[in-house]
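None of the figures in this text is laboratory data; all of them are computed from the coordinates on show. Being a predicted model, the structure only gives us computed values, none of them experimental.
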Structure P
Amino acid sequence: MSITEIYQETAVTTQNKGRLIVLLYEGAIRFLHQARTAIQNGNFTQKAASLAKARDIIFELNQSLNLEQGGSLAQNLRGLYNFLWRYIGQAGIQNNTEMLDKSIHILEDLASAWRKVCS
């Protein structure tokens, strides 16, 4: 493991839970931007890899929800994550950058809300 990888792992494992969620949103947003650029450049291998990473993050966010403690908020987030996971998959199939832009916008709104909660 390189020094950079050790630092990144340490940075993630020492973050509070809210900050970690923001980092996950930021990662998904970054991968969606990469996928958007890949579609525009006709690089479909990169598109597929970036979309897979974004969807993996959304899947993990979904799986980490505590539906018992989170109540209706957790239920609403589960529905939104399920929607995003399917929508991003469809955007990839259609090479639809507008769908990716909408997904990015939703994730940016969620990240912004979590930043306010964590500050």
Structure Q
Amino acid sequence: MSTKEIQIAQLSRKHKDSTLHNLHGFIDIYALYGSYKRLNRQSASGVDGETWQSYGKGGIGKMTELLNKFKKGTYRAPNVRRVYIGKDSGGTRPLGIPTIEDKILQTAVLGVL
């Protein structure tokens, strides 16, 4: 369990009747990097076509930019790539594939929640 997760748990126990409204203070570059490392390296790319490996070549710079957008409130999730996969019954079902950057941020927010 990370230090941030311990802090959130302690705040939650201390203020049982309150709710946490601001996630920005708990998400930092380390949370984003940890989220990046936890992602499936073979996962499909989103609408931007970026893979786990190509995103990693951008280094901390891309994650810093993502963090700045998130903290300023200017981050907007890009469109989700829609793929239709076959079902055993012969039909298809839709599957939405977000971008790597969006997956990183979603995983970091999930860690806080």
Structure R
Amino acid sequence: METQPHLPPGASLTPDWITPQQEVALAAFLDAGDWSGGLKRRVRHFGYRYDYRARSATVESRIGPLPDMLKGLAERLVADGFFSDVPDQVIANEYLPGQGISAHVDCEPCFGEVIA
């Protein structure tokens, strides 16, 4: 039995949910597009653009449907029982080695009960 790392309350980890081949394809897809460098990290938004200053994502911030690659993963999250509805927003963050993730609070009205 594999031991789970210490996780915050309510968090879970599903090892190998994305295969190594899917990981390579997803990284290539993300790297082929335009990243925003306005933060201390590179970010890409899909579905809706999250406004970090206002801490919100609104109907007006919609930038279009998820690309097929991300839509397929979103649909799989539902099929595998992680979400009840297909997610319509993805934020991809690039964290460099040693960079770490700053403490933050997600905008509760912007997102559903589950964040993947």
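Consider the structures P, Q, R: one of them gives 22, 18, 18 for semi-axes √(5λ) of the Cα gyration tensor in Å as calculated from the coordinates. Say which. Working shown, then result.
Working: P: 24, 20, 12; Q: 29, 19, 13; R: 22, 18, 18.
The value was obtained from structure R.
Match the computed value -6500 of helix-only ellipticity at 222 nm (-39500 (n - 2.57) for each DSSP H run of 4 or more, over all residues; to 500) to one of the structures P, Q, R, and report its label. Can you show the working numbers first?
Working: P: -31000; Q: -14500; R: -6500.
Computing helix-only ellipticity at 222 nm (-39500 (n - 2.57) for each DSSP H run of 4 or more, over all residues; to 500) on every structure in P, Q, R gives -6500 only for R.
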